[in-house]
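Engineer: Please find the structures below.
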Structure 1
Amino acid sequence: MRLNPAKCSFDVQADKFLGFLLTHRGIAANPEKCQAIIDMRSPTSVKEV
C-alpha cells in the first residue's frame with residue numbers, strides 16, 4: 001500500500017469522512033446532516049406519511 005502525501009491529512013483534531021465526523025474520541029454523526037433531519041417539517045396528512 002502506498003500513501004499519497006498530497007491527499008493525506010496528519011495531526012488533525014476532526015475530519016469529515018463519508019458523512020460522518022471522525023474525531024479522537026471516535027465516530028459521530030455529522031451535525032450538518034442531523035440538522036437537516038431536525039429541520040424537516042412533520043407530515044400533516046396521511047398522504048404525506
Structure 2
Amino acid sequence: MPATEPIRIGKDTKEELKRLKIHPRETYDDVIKRLIEEYKRGRHAKD
C-alpha cells in the first residue's frame with residue numbers, strides 16, 4: 001500500500017463521502033479516487 005497522508009475535512013464532507021461509498025468497506029481514499037476519475041471522464045466528454 002502506498003504511503004498515506006492525513007488530510008483535514010469538515011464533518012459534513014466526511015458524511016458526504018460516507019454516503020458515496022459503494023460498499024461499507026470501501027476506503028475514503030478509494031471514494032476520492034473514484035470521484036476524481038469520474039470528474040476527469042466528464043471533463044474529457046466536454047472537450
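No lab work stands behind these numbers, since they all come straight from the coordinates. Please read all numbers here as calculations on a predicted model, not as lab measurements.
Engineer: Here Rg and Dmax of the Cα atoms in Å was calculated and came to 12.6, 35; which of the structures 1, 2 was it taken from?
Structural biologist: On the way: 1: 17.7, 55; 2: 12.6, 35.
Attributed to the structure labelled 2.
Engineer: Suppose helix-only ellipticity at 222 nm (-39500 (n - 2.57) for each DSSP H run of 4 or more, over all residues; to 500) works out to -19000; of 1, 2, which structure was it derived from?
Structural biologist: Computing helix-only ellipticity at 222 nm (-39500 (n - 2.57) for each DSSP H run of 4 or more, over all residues; to 500) on every structure in 1, 2 gives -19000 only for 2.
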